[in-house]
Structure 1
Amino acid sequence: MLTSRSGKILLASVLLLGAGALAYRSLNQQPISQNVNFVCVATGQLFALDRKDVVALPARNPKTGEDTLLPCVKDADGVLRVSGRYEAALQQLGAKNRYVDPETLVVRPPP
């Protein structure tokens, strides 16, 4: 039977090994980028904005001052798309949207 002192030592050892394993796993992870890619649905222009500067979506276009920016990503097939999670925000923009297909969410390149 374990004494209380040896039980505490065993528990501390197990906890230290667990903490070490978690620390080792976190070393291999890439840090999250501070910039997020956005497309202006009115102009088709692309922007890279700092995460901390975006407080609401759609975000404010720094050139026009209008709230017309939505996050976008390039798929594995090289097509630029707005994420499906922002489909409602795209619909709210209505007629301002001239560059994102409302059904496929594919971004059309500006002329």
Structure 2
Amino acid sequence: MNLYKAGSSFGDRDFVKVGKAVIYRTLKAQNPEVFWPEHGESTTHYNLVYIHALGLYYDFSKDRNILPYLKNALRFQIMFTYSDGVQVETVDGRVKYKPAISPLGLAAFTLS
């Protein structure tokens, strides 16, 4: 997403092209269970990192091709979020409970 944004901001078509290619490679890496695996497993935190980057990419590019991937990931994330907005910590054993709502993913969550 950073390469895409830098290329768009500075008029560098090569950066835009490479940035978009990285985004599409990321989309292909999405697990069929609609999360992005870290070390082969699901994790609510890293899934939010991907959602955040893709939400920003969509905001900058308006590339509608990523919306199905983003919406699937958002469904996964919502399923593993407590009713108060805090991430479920027991999905992978690495995420620690924090009684605070993460700002990650806000760009994507505003799409729905």
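Quick rundown of the values:
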item: Structure from which 86 was derived, volume of the Cα convex hull per residue in Å³, for residues 6-69 alone, options 1, 2; result: 2
item: Read-out semi-axes √(5λ) of the Cα gyration tensor in Å, computed value 26, 14, 12, structure in 1, 2; result: 2
item: Comparison of 1, 2 by relative contact order in percent (Cα under 8 Å, 6 or more apart) - largest value held by; result: 2
item: Which of 1, 2 leads on mean count of other Cβ atoms within 10 Å over residues 14-21, largest value; result: 2
item: Of the structures 1, 2, the one that -16500 was derived from, the read-out being helix-only ellipticity at 222 nm (-39500 (n - 2.57) for each DSSP H run of 4 or more, over all residues; to 500); result: 2
item: Structure from which 3.0 was derived, distance in nm of label points 7 Å out along Cα→Cβ at positions 78 and 102, options 1, 2; result: 1
item: Given 11.1, 32 for Rg and Dmax of the Cα atoms in Å, for residues 54-93 alone, calculated: source structure among 1, 2; result: 1
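We did not get these values from a lab; they are worked out from the coordinates using the rules stated. Bear in mind that the values here come from a model prediction, so they are computed numbers and not experimental data. Cβ atoms are built from the backbone, for glycine too; each structure is taken alone.
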